[in-house]
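Read through the structures below before going on.
Read-outs throughout are calculated quantities, based only on the coordinates presented, and are distinct from any laboratory measurement. Just so we're clear, the structure is a prediction, and the values are computed from it rather than from any experiment. Cβ atoms are built from the backbone, for glycine too; each structure is taken alone.
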Structure P
């Protein structure tokens, strides 16, 4: 399975999430930047509001695409087993955490004019991204959002390695994952178009969703 682009992945996920169409107190949350067009399509097709959750991954010092953890906008930090397995220094991790906090602060201003996450208490959320590899970023988002006293937590993903999907399934009320290939090396291999989303595109989708 290969998706044409992120918006097509969102359309396919929306088909699997049809039971949430127009549901009161349900919101779609995308992980910027790649998860935003996925979330936008889901929200548009299911007539639901959408927003973003700001998470920044902590990369392996020698491999920028390989996540050893992540920092969330409520300052919650999640380190996965690779941080210890690869003997990553505590100094490097501490420096990365502070750096990511500053980046998140700027992104919050850019995308939400500085406002915090909306109140999610008692709501059903559908969290989505364009796919996961180690799951560190999504796991941090799960840890953050679980503290919001949700009614139901739905995780919707286009693609994930089987092991990661099994781990994440235990963390949420419902997991919808379209594809769990064993020959997984990177999320981008399952997209024909996988260009970087721009800040302008993200802001535009958030504005359109808000106006709708």
Structure Q
């Protein structure tokens, strides 16, 4: 028997305590598992929206109907999952000018793969300061669907290097531009040209590219 697919559910509900608990209880009764949850305010006062991604629900119609009957819930819609829409994510962090160049390469390469049916998105944030950068690097491991990080700047080290090693252990591929400091020694790949760094980051995570991190790990380009 085929495994039930992951489904996306957008729940509109009253913004009050206990609603999320009742939703998860209903999902548990259906033998399903929540793989992702995100919440926020809707466009109307006292109404919240919760997006759930649920795996293993044997009967999507029954599950949706039961969630609609939960106290506090006003509407449940089936929506595409974020994986289907935005896919895998490349995160680019560092100095503004170099971040922009890395993004240019990553976006151009992602476009080439997305036309062929891939789904890869690119997120950027320009930051300065060791503490701010280290916090941002560690947060990449907690980002939904993040697969690769590119650090772009002139000098990075200290706790940023510790953070790089931590997220590599969590399965994130880390590239960096050629820079001073200890980060290049901790990254998977060092790429001198920031545009090429963006291109390579996308190629390393694309299913439509025959390119593996094992071919280039520890190298400098």
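Given a value of 18 for relative contact order in percent (Cα under 8 Å, 6 or more apart), calculated from one of P, Q, which structure does it belong to? Working through the options, I get structure Q. Of structures P, Q, the largest value of distance in nm of label points 7 Å out along Cα→Cβ at positions 37 and 197 belongs to Q.
For which of the structures P, Q does the calculation of distance in nm of label points 7 Å out along Cα→Cβ at positions 45 and 125 return 3.2? Label of the source structure: Q.
Rg/Rh (Cα atoms, Kirkwood Rh) computed as 0.94: which structure among P, Q? Clearly, the read-out refers to P.
Of the structures labelled P, Q, which one yields 2.9 when distance in nm of label points 7 Å out along Cα→Cβ at positions 61 and 141 is computed from its coordinates? Answer by label: P.
Quick one: FRET efficiency 1/(1 + (r/R0)^6) of positions 93 and 109 (r between Cβ atoms, R0 = 30 Å, to 0.05) came out at 0.95 when computed from one of P, Q, so which one is it? It traces back to Q. Where is FRET efficiency 1/(1 + (r/R0)^6) of positions 77 and 165 (r between Cβ atoms, R0 = 30 Å, to 0.05) largest, in which of P, Q? Result for FRET efficiency 1/(1 + (r/R0)^6) of positions 77 and 165 (r between Cβ atoms, R0 = 30 Å, to 0.05) over P, Q: largest is P. The maximum of FRET efficiency 1/(1 + (r/R0)^6) of positions 21 and 101 (r between Cβ atoms, R0 = 41 Å, to 0.05) over structures P, Q, that is, the highest value, falls on P.
Where does the value 3.5 come from, among P, Q, when distance in nm of label points 7 Å out along Cα→Cβ at positions 173 and 189 is the thing being computed? Derived from P, not from the others.
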